[in-house]
1. By the measure FRET efficiency 1/(1 + (r/R0)^6) of positions 43 and 147 (r between Cβ atoms, R0 = 30 Å, to 0.05), tell me the structure among P, Q with the highest figure.
2. Just checking, which of P, Q has the largest value of mean count of other Cβ atoms within 10 Å over residues 123-130?
3. Between structures P, Q, where is mean count of other Cβ atoms within 10 Å over residues 99-106 highest?
4. Of the structures labelled P, Q, which one yields 55 when percent of Cα pairs over 18 Å apart, for residues 67-114 alone is computed from its coordinates?
5. Given -10500 as the derived value for helix-only ellipticity at 222 nm (-39500 (n - 2.57) for each DSSP H run of 4 or more, over all residues; to 500), which of the supplied structures P, Q does it correspond to?
6. For which of P, Q does P(r) over Cα pairs in 10 Å bins from 0, in percent, calculated from the coordinates, equal 9, 39, 40, 11, 0?
7. One of P, Q was used to compute FRET efficiency 1/(1 + (r/R0)^6) of positions 51 and 75 (r between Cβ atoms, R0 = 41 Å, to 0.05), and the result was 1.00. Which label is that?
8. Once distance in nm of label points 7 Å out along Cα→Cβ at positions 11 and 59 is calculated for all of P, Q, which comes out largest?
Structure P
Amino acid sequence: MKYNKNQLQKYRQDALNFDEKLVLEDTAKKRFPKTVIALSALQVKGSIRYLDNEDIILHAEITGNITLPSSRSLSPVTRDIHLVIDERYIEDEQRLKEFEETEPVFILEDDTLDVDTAILDNIVAELPLQILTIEEIADDTLPSGKDWHVISESAFENEKKGDNSSNFDSRFSKLDDFFKE
């Protein structure tokens, strides 16, 4: 869904309302090849309002499913998408100073509002850093290999505190004062 600024000017009094199913899987895979394995058709409901000061307000509610690689094993993980976005588009870059840094305000590029790009950007921005399969969540075993293993944050903190003294090699104790002045 792309709308030219001239098309949107007629929606000053009443917002342009939409309720559509968007198929953005190919675009998502091209833009985020290492992140998106699959993307279902997205149900998108919302509105676009053209304000008197020539700002454009996009409000959209998006639902669907996305399949991503597990951050631990790269196995496919399907997650539900339920996302609400509210963004403001302005023409003059100088006006960015008028808004708080946390407000979602963007420059309208080429006098065109690209709703598809806004939706994909928001979906990817909302993804958690750690994505695990159901089995990985249930199984507390972390990956390991020859001469290496992954430890949890709590185990790492315990090692930093010195709670793991059984693995400490006393020959390294002389190095404790090496960098002290």
Structure Q
Amino acid sequence: MFGDNEYAAPAAWATIQARTAALGFDMPSEANTGALLRLLAASKPGGRMLELGTGTGLATAWLLDGLDAAASLVSVDVDPVVQDVARDALKDDRLRFVLADGLDYVLAQPPESFDLIFADAWPGKYEAFDQALALLKRGGLYVIDDMLPQPNWPEEHQARVDALVDRLEAHPDLAVTRLAWASGLIVAARR
């Protein structure tokens, strides 16, 4: 079916998805999110990508699949159990896993050091938002998902999402697009 990108998933994706389900991990990235991430990563030849929130590596697999030979990806997560799923399934010299709090990682990086940031965790999205945006190079892309209501959201979460969307759209250095795609995505480009 048109719009269902699971058929084009990277080779490791099915294995990661099965292990994700077995773990009971209830925050996986969808195939359609991954397909867009692969496309965006491919648009940054030789680029340096950052994923905040490896999870089990479902989105990581797509990002990695979009990288050219000269590009690199850093994927950060605080949970070794879920990140180990990705570590076991994704062996590639262009990929570096960091087991750390995403907030600490963001705060330790130099400005304008990434061409694409996928913020799939609180750090970089709801915490240290401005610091994460400062990591983007000019022309860099900032991507977030889970912007449409999700069944696992706490009651007060919609207000957080609305405030984040307002901040992004009011930011003078960003061109922002909302996408009713997968779990609801926002893609912003730094001017």
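1. On the way: P: 0.05; Q: 0.90.
When FRET efficiency 1/(1 + (r/R0)^6) of positions 43 and 147 (r between Cβ atoms, R0 = 30 Å, to 0.05) is computed for each of P, Q, structure Q gives the biggest number.
2. Details: P: 12.5; Q: 19.6.
Biggest value here belongs to Q.
3. Values: P: 10.6; Q: 18.8.
Largest value of mean count of other Cβ atoms within 10 Å over residues 99-106: Q.
4. Working: P: 55; Q: 36.
Comparing all candidates, it corresponds to P.
5. Numbers: P: -5000; Q: -10500.
The structure behind it is Q.
6. Values: P: 8, 25, 23, 16, 13, 10, 5, 1; Q: 9, 39, 40, 11, 0.
Structure Q accounts for this read-out.
7. Details: P: 0.35; Q: 1.00.
The value was obtained from structure Q.
8. Numbers: P: 1.2; Q: 2.5.
Largest one: structure Q.
Read-outs throughout are calculated quantities, based only on the coordinates presented, and are distinct from any laboratory measurement. A quick note: this is a predicted structure, and the numbers were derived from the prediction, not measured. Cβ atoms are built from the backbone, for glycine too; each structure is taken alone.
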